[in-house]
Each structure stands twice: as structure tokens, then as C-alpha cells.
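Visitor: Several structures are given next for inspection.
Read the figures in this text as sums done on the coordinates, not as results from a lab. Owing to the predicted nature of the structure, the values given are computational and were not obtained by experimental measurement. Cβ atoms are built from the backbone, for glycine too; each structure is taken alone.
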Structure 1
Amino acid sequence: MRRRGLLLLGGSAAASIGAALYLAPRPDNTAAPGAGMLAFPGLAARLPQAALLEIRRHDATLLVRRDGERWLLPDRNNYPIREAKLRELLTGLSELRLMEPRGSDPANLARLGVDDPQTPGSTASHLRLLDAPGTPIISVTLGRRRVRTQGNIPETIYIRRAGDAEAWAAEGRIPLDGDAAAWMERDVANFPAERLLRAAINRLGAEPLTLARAAPGAPLLLTTPPDAATPNPGALDEVARGLEYLTFIDALPEAQNHGTPLGEARFELTGGLTIQIRCSRLDQFLFIRLTAEGPEAQSLNARWQGWAYQVGIWKEKAFLPTLEELTQSP
């Protein structure tokens with residue numbers, strides 16, 4: 001009897017567990033409608049029609065406008081952008097995929113960074129891509145990003161598309177940057193120091209100076225005036241590296257550069273390339289204008305023509321050094 005009772009109890013317990021498992025709510029593995037889909041279907045096919053990119057935040061608006069085959073910054077004197085940056089952004093938007101909805105509660109939208117960018121304290125960015133007539137190709141509010149540093153886990157970003165009350169978590173990398181300076185192609189030139197063969201320095205109000213190498217690879221020496229004091233190796237090296245990794249701080253159309261002329265320098269490089277550097281000072285800023293002659297000149301002049309570049313004030317010692325700077329005190 002005792003054994004039979006245990007068997008009955010065991011059978012009863014098993015039946016109870018089975019019933020509980022049957023009646024218990026099953027986990028909902030059904031994805032939300034739209035999950036896994038592209039956030040902007042068909043975008044890639046419409047990108048050739050794009051004519052204007054607008055990124056609006058509570059404190060600033062960035063505009064990038066198409067001009068033929070180029071993209072320019074209207075608020076930066078129509079200076080060309082780094083087009084790789086635009087390609088990366090548009091590619092990210094084209095490949096962005098919805099993951100899960102995150103509701104439409106206003107407090108939650110603000111927490112995710114997809115509320116109205118004009119709201120005081122908002123961290124949201126509203127992006128619009130328009131065609132030439134001004135019709136939006138994309139209109140979306142972009143919020144907080146989550147970047148995973150461990151493993152091969154894609155980035156996620158919270159978004160709210162125009163016309164949608166609901167926010168979404170989306171998978172993909174959107175390199176959003178509303179700072180116009182970050183969009184500018186800031187590289188001016190990059191010629192290694194060893195390419196400089198000769199430099200003729202003509203500073204206004206001072207005697208001309210010449211620096212030259214006896215042969216390629218030889219040290220750069222001060223050759224004019226011939227009886228100068230002991231040369232300063234550090235100052236000579238600064239001239240040699242004047243066009244190495246040269247970047248600008250800002251750029252003005254040449255016609256707007258009303259600075260005081262300081263003089264000019266001619267740098268003769270290997271390969272038959274010569275670069276003329278005209279320097280001026282506007283307030284406390286140094287501006288340079290560049291012109292190239294020789295085999296590489298066409299592409300360089302196409303980029304430099306019409307622009308005056310603001311560079312670090314210390315570059316004056318590289319392009320227009322004084323005799324005192326190039327020599328050591330006895």
C-alpha cells in the first residue's frame with residue numbers, strides 16, 4: 001500500500017507539473033512588425049537625387065549643399081567637404097535596420113535623445129536629406145548611440161522617423177557630426193622634408209635668404225648670405241618640414257583675405273615641383289596662399305586656387321624665417 005501510494009502521489013505531481021507547463025504563458029518570440037527591416041527602404045536608389053543635407057540641433061544647424069559633382073559648406077564660404085565623410089554617413093543610413101520599438105512616451109523620447117531638437121536641453125539631432133526641388137528623401141531624428149567595445153557586436157542608435165510617434169532602436173553605424181569644421185578637407189599639403197631641395201625666402205623689409213642642399217639627401221644649409229653665423233639646425237629643419245602634414249585652421253576666399261602682406265617663399269622640391277607660398281597677417285592670424293609649378297601642379301592648383309588658408313602662427317618661422325632665427329647666437 002505504501003508503495004502504491006507513492007506511485008499515485010508521483011503520478012499526481014507529474015500531472016500537476018504538466019498542467020502548469022501547458023497553462024503557463026509562453027514567452028513571446030514574435031518580433032515586432034517591422035523589426036529587421038531597413039529603416040529607409042529604397043534609399044540607396046534615391047541618393048543620386050540628393051542635393052542638400054541638413055543636420056539641425058538645438059544650438060546650431062549644419063548645411064551641406066551639392067554643386068555639380070562637389071559637396072560644399074555654404075556657411076564656410078562654400079568650401080569643399082571631405083566627401084568620404086558624407087559617403088560614410090549615407091551608407092550608414094542606407095544600411096540601418098530596425099530592431100525593436102521603444103514607445104512614444106515624451107519622457108522616454110527625451111531620455112533616448114529623439115525628442116524635438118528645439119526643446120531646451122535636448123540632445124537630439126534632426127537630419128534631412130533633400131532633393132533639388134526641396135522634397136525630403138530622409139527626415140529622421142537621431143538620438144543616443146550604443147557602441148559595444150567587446151566582441152563583434154554592431155552599434156545601435158535610437159531613431160524616430162518623420163511622421164512616426166514611436167522611437168526605434170536600430171542597428172548600424174551612423175557617424176553623425178554637426179560641426180562644420182569636422183566636414184572640411186583640412187589637409188593642404190604633405191611633402192616630406194627630404195623632398196625640399198632649395199628655399200628662397202623673401203620677407204618684406206629684410207634681405208633675401210636662400211637655403212639649399214648640396215645634393216638630394218644632404219643637409220639643408222643656409223647659403224645666402226654666405227657669411228652668416230653658425231646655422232641653427234632646429235630652425236633649418238622647421239623650414240624643411242614646412243609643407244609636411246600641412247593643415248589649415250580655416251579657409252577664406254582669396255578675395256576676402258585683406259591681411260597685411262609679409263612676403264613670399266619659393267620651395268623647390270624633387271620631381272621638378274616648385275611651390276610659391278605668399279604669407280599675410282590678418283589681425284593675429286597667419287594666412288598663406290599657394291601656387292604650384294611643375295608636373296604635379298594641375299591637381300594642386302585645382303585645390304588651392306582661390307583660397308587663403310589660416311595656418312598656425314608658428315608656421316611663419318617655416319615659410320618666412322628671419323636670419324636671426326636661422327642662426328645661433330655666438
Structure 2
Amino acid sequence: MTTKANILLIYTGGTIGMIKNFETGALKAFNFDELLQNIPEIKLLENNIDTVSFERPIDSSNMKPEFWLQIARIVERNYEEYDGFVVLHGSDTMSYSASALSFMFENLTKPIIFTGSQLPIGDLRTDAKENLITSIQIAGLQRHGTPVINEVCLYFEYKLYRANRTTKVNAEHFEAFDSPNYPPLVESGVHLSVNHEALWKPNRRRQMKLHTGINDQIALVKIFPGINQSLMEHILSYEGLKGVILETYGSGNAPTEDWFINLLKQTINKGIYIVNVTQCIGGSINMGQYETSSQLKKIGVVSGRDLTTEAAVAKLMYLLAQDLSPKVFKTIFETSLRGEML
């Protein structure tokens with residue numbers, strides 16, 4: 001006899017948790033205490049499902065680190081009681097939140113699966129039911145009594161991805177997310193097809209640890225043709241700034257003008273970390289491949305390799321809170337911690 005997995009559903013807000021008032025046409029928040037009444041298919045799942053909701057559900061556009069910690073604390077408090085967790089979240093900032101939790105949880109041995117939808121759960125053509133039901137099924141997958149998935153993931157439109165490898169690529173299609181540099185972990189069809197080779201392999205002898213420190217004193221700067229000195233000086237002179245993510249061209253290329261390189265060098269000499277990630281959807285940073293990136297490497301810019309911008313933001317905030325020396329910081333940032341980079 002198969003033991004039922006215990007799954008905790010955590011609702012933070014977002015489109016998936018909305019239903020339409022058919023009298024006014026307006027969307028209103030869904031009461032997840034009435035989950036089984038509104039989604040009768042849930043009763044067919046071979047899992048025990050409990051729900052918890054933010055006291056005040058938020059639009060994901062208002063997501064910030066304090067809410068990441070709120071989600072993480074819910075998981076931590078319930079970690080021993082449940083076999084898996086499904087986080088319902090707005091899609092706009094889902095990759096940021098999911099990436100952040102992947103770093104906050106060290107030695108994770110259970111699934112935390114983020115999902116959401118492009119249409120409200122009460123819409124006739126909604127993608128919410130499939131995303132929710134399959135996320136619960138995947139969170140409950142077990143092999144020899146232990147969870148199959150042991151990491152933070154994101155499920156959307158028939159594919160489960162490693163969370164810190166995802167980015168939102170479409171505002172209208174149901175296939176809203178992609179993982180450009182890493183294959184899907186699970187694909188949903190007639191059967192759930194698990195890519196076991198791609199899964200994170202945890203060390204079950206180590207205890208799960210939650211890191212609660214997040215330092216959000218960072219800036220994100222996208223390089224564009226015509227970016228000027230006064231703008232860059234203004235951004236980099238922000239009091240309290242601890243780290244900067246530069247979105248550069250191609251494999252890490254940026255302007256080679258003296259003012260630009262000297263300004264970055266001065267910033268790094270002040271103890272502010274500068275991380276280089278690519279503006280491209282896929283691919284990797286390779287500083288030194290072209291002359292337009294060799295100077296960045298020379299002055300000590302940190303390589304983001306094949307990190308997504310979302311993962312770079314989360315990893316930078318996570319590592320800044322640990323008060324590391326510059327040399328150690330660079331080494332750790334350029335090392336894969338949770339499968340976020342090659």
C-alpha cells in the first residue's frame with residue numbers, strides 16, 4: 001500500500017488565486033480554505049493536502065525580501081510534518097522569489113515547488129488547475145520512501161524547472177517561463193517523465209538549514225548604447241550600495257571607454273562588488289574572450305557565468321548578508337551552490 005504524501009499549499013497571492021465575480025466581472029481573492037469545493041479534482045489526488053495563506057495576499061509586483069522570508073518561515077515551521085510544499089505566487093516575480101528560496105535553504109531534502117497561472121482559477125480557459133494539480137502531484141512523488149524532488153523548483157505549463165535557472169519569457173502565452181541553460185526536471189504528458197540525471201542530489205546526512213540574512217542594497221544596471229558617465233556615477237554613488245549587477249552584451253562585453261572602466265575600478269576599490277551577467281536569454285559570460293570584456297576581468301569584476309539575472313539578484317543578496325572577504329566572495333559567487341550555474 002502506497003503511503004499518501006503530506007503536501008502543504010502556501011498561497012501568497014497572484015492571478016492563480018483569483019476568481020471572477022460574475023455579477024461585476026471583477027476579480028477577487030480566492031479563499032483557499034474552500035479549495036476542495038472550488039477544485040473538485042483535488043479530491044482525486046493521492047495526497048493529504050493542507051493549505052495556508054498570507055494574511056494579506058499580495059500582487060507579485062509588490063514582492064520583496066521580507067515576503068521571501070515569510071514564505072521560508074512557513075516552510076521551516078512545517079518542514080518535519082510535510083513531504084513537500086507548493087507555493088502559489090504571481091508569475092511576474094516568481095523566478096526572483098523561487099531563486100531566493102533556493103539559496104536561503106541549504107541541504108534541502110524536500111520539494112518546494114512554485115507555480116501560478118496566466119489566467120485566474122475561475123476562468124473557463126484557465127491554466128491554473130493543471131499547474132496546481134500537477135505541482136501537487138510532483139511534490140508528492142516518492143521513491144523508496146523519500147521525495148524524488150529535493151530542491152526549489154518552478155512548474156508551469158507541463159514543465160518543472162530548477163527554480164534558479166528560470167526566467168519569465170512571455171506575458172501572454174501559457175508557456176510563460178523558460179530555463180535556457182538547463183533542461184526541465186520533469187515533463188508532464190500522459191505520464192510524468194522525470195529527468196533523474198538532471199535532479200539535484202542532496203546529502204541526506206546533513207541537516208536542513210535556513211539562512212535568513214538578505215542584503216538588498218544592490219543595483220541592477222543594463223548596459224545600452226549611449227549609456228553615459230553622469231548616469232553611471234549617479235547610480236554607483238548611492239550611499240549604502242553593496243553590490244551591482246551589470247547586464248552586459250553577449251558573453252560579457254561592455255564599453256571600453258576610459259571613464260567607464262575607471263568608474264567600475266573605483267567602485268570595486270570601495271568594496272562594492274560588481275557582477276557581470278549577460279543580457280541574452282541563453283548563454284554564458286566569458287570575460288576575456290573579446291577585448292571588450294578583458295578589462296572587466298582585469299579590474300576584478302565577478303563573473304556571473306550562465307546565471308539568469310533573477311538568480312544573480314538572489315545570490316548577490318544572499319552572499320552580501322554573509323560578510324565575506326572580497327576574495328572569498330568572488331570565489332563563492334563563481335561557484336555553483338544550488339545548481340544555479342555550470
Structure 3
Amino acid sequence: MARAVWNGALTFGLVSVPVQLFTATDSHTIRFHQLQRGTSDRVRNRRVNERTGEEVAPDDIVKGFDAGDEYVIVEPGELDGIAPGRSREVEVTGFVDLADVEPVFFDRTYYLGPKDEQYEKVYAVLEKALERAGKAGIATFVMRNRQYLVAVKAENGILTLHTLHWADEIRDPHKEVDHLPEGAEPGGRELKMAEQLIDSLSMDWDPDDFHDTYHEKVEELIEAKKKGETVEKAEQPAQATNVVDLMDALRASVDRAKSKQGARSKKAAPPRKARARSAPAPDLGSLTKAELYELAAEADVHGRSSMNREELLEALAHAGAGGHARAS
């Protein structure tokens with residue numbers, strides 16, 4: 001079982017139930033040690049006194065705020081003493097429709113569970129009431145010397161807590177982002193074609209359809225280096241689309257999206273070898289690097305694992321794997 005990261009009470013009006021907070025997500029992180037080049041010697045970070053160069057024990061470290069001409073020293077215990085909500089409460093102050101909270105405000109998600117078996121009924125009542133209301137409770141609480149603004153909602157039989165950014169933490173995009181198209185008016189034909197592309201690429205949301213391909217590539221790299229092998233190079237970023245090419249790029253994107261949808265709908269297609277005799281040769285220039293690599297594997301193209309997209313196109317053209325290698 002996971003260990004709770006916070007213990008306290010969830011309060012709705014005069015109703016209070018002891019709860020525990022659990023992390024709801026994991027991160028795909030492959031951890032590397034730092035080594036000195038050419039050796040297997042670990043390189044470690046140490047806390048050292050800047051003036052003397054001597055290492056400082058954790059218990060001898062305090063917090064210091066730079067006030068200009070001097071440091072204001074604050075002990076860890078002093079922060080605990082002034083923290084709001086010293087009673088360790090998630091006190092709901094009101095309820096909102098979660099759809100009214102803009103996505104930019106959301107930070108992290110946690111699970112809230114009852115602290116003990118005797119509180120399960122009270123917890124269930126609060127969870128079910130929130131589910132039926134379709135609302136989220138807005139509250140504040142303190143964890144690790146920091147106060148959080150949160151939204152509490154019911155999801156699949158459990159209460160979840162979503163930490164939110166404070167309003168003054170949200171940056172104004174008009175001050176942060178240059179070259180926003182405030183005066184640019186899109187043309188009618190381009191806009192209509194862009195809308196058609198969005199419609200062609202519309203799908204039902206299923207998170208299981210997506211996985212961390214970069215994480216997998218890092219694992220492949222590690223395994224390959226252990227065996228003294230090489231791995232497939234990453235595809236180069238797409239070139240920026242200029243105004244002159246915009247309509248052609250949109251039209252080609254729509255055609256490509258429709259062809260992929262048609263391919264996915266043919267679930268009863270014959271095996272690849274039988275189909276290859278009657279199917280027209282593919283337009284290599286319209287394929288992704290992953291699709292080109294798959295064709296290269298079928299054609300037994302040597303050195304394919306180290307080729308970029310343009311090199312795969314050239315090799316497949318020489319191997320006769322496609323009708324014509326039109327670069328996209």
C-alpha cells in the first residue's frame with residue numbers, strides 16, 4: 001500500500017471526516033547517476049559552507065531571507081508555528097462547477113481516503129453527495145510549509161483533490177508571448193480547410209491509446225549501448241509552414257487523415273503478403289518515419305536503424321518498395 005503524504009480532516013460545514021492524502025500519479029523517470037567521464041566514479045552533490053568549503057550537516061542548516069544588507073534567519077519550527085490551518089483541515093468554503101475552472105489553474109492530483117474504517121460511512125455520504133451535485137468543493141490546506149488552493153470532487157467512488165494555482169500565479173499571455181496574431185485575420189478557405197482537418201482527426205478520448213515513446217526510446221538506447229549496438233535516429237522536426245504553402249499543407253493533411261481512417265476501418269483486411277500483390281504501391285513521401293522504417297524492415301534494408309527519414313526514403317526507392325519517393 002502507498003504511504004499517505006498528508007493526514008488531516010476534510011470539513012464540509014459542521015461535518016468533518018479524518019482523511020489521508022495519497023499521490024495519484026507517477027512520473028516516467030529513468031534516473032541516471034553522475035559519473036566522471038572515463039571512469040565509474042560517482043559524482044555527488046554536497047552542502048558546503050560557501051566561505052570555508054566545509055560540509056554542513058542538515059540539522060545545522062536554517063533558512064535565510066536576503067533583506068538586502070543582511071539575512072533574516074527563520075528556523076523550520078517557526079514556519080510550522082505560523083502556518084494557517086494548524087488544525088490540519090481541508091475546509092471547503094464553497095462549491096463550483098469544475099468546468100468553470102480554467103485548465104491553466106490545475107496543478108497536481110491526489111486521492112483522498114478515509115483515515116479509519118469508522119469514518120467510511122461519513123466519507124461515502126460526502127462522496128455521493130458531491131457526485132450527485134456535479135460540483136467541486138473549493139478549499140485551502142497546508143502541506144509541507146505551503147498553503148494550497150484545491151478543488152475536491154467525486155470520481156469513480158473516491159474523493160480526489162486537485163491542487164490549483166493562485167490567481168496571481170497565472171501569467172498574462174499577452175505580456176509573456178510575442179507575436180500573438182491579434183491583428184491577423186485568417187482567410188475563409190484556409191479556415192474552412194483547417195476546420196475540416198480538425199473534424200477528420202476527431203476521436204474519442206482514451207488515455208490507454210497513448211504511451212510515453214520517449215521513455216521507451218531511452219530504455220532502448222540503454223539496452224543497445226549495453227550490447228554495443230546502435231538505435232534508430234529520431235526524425236527531424238517538421239519544417240515550419242509558411243503562408244504560401246498553408247493551403248497545400250492543409251489539403252494534404254486532410255487527405256492523409258482520411259486515408260488513415262479508411263485503413264483503420266478495414267479490420268478484415270487480408271494478410272500483408274497476400275495484399276502486397278494486388279495493392280497499389282504506397283506513396284513513400286506521405287508516410288511517417290516509423291512507417292518508412294517498417295517498410296525498410298520488410299525490404300531488409302541494411303543500416304536502417306541509423307538512417308534518418310530522408311535516407312530511408314532514398315533506400316526504399318532503390319529497393320523498389322514504393323511507387324515513387326516523393327519527399328513531403
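Visitor: Taking volume of the Cα convex hull per residue in Å³ from the coordinates of each of 1, 2, 3, which one would give 273?
Guide: On the way: 1: 273; 2: 152; 3: 295.
Answer for the origin of the read-out: 1.
Visitor: Here distance in nm of label points 7 Å out along Cα→Cβ at positions 63 and 287 has been calculated and equals 2.8, so which of 1, 2, 3 was it run on?
Guide: Values: 1: 2.3; 2: 2.8; 3: 5.8.
Label of the originating structure: 2.
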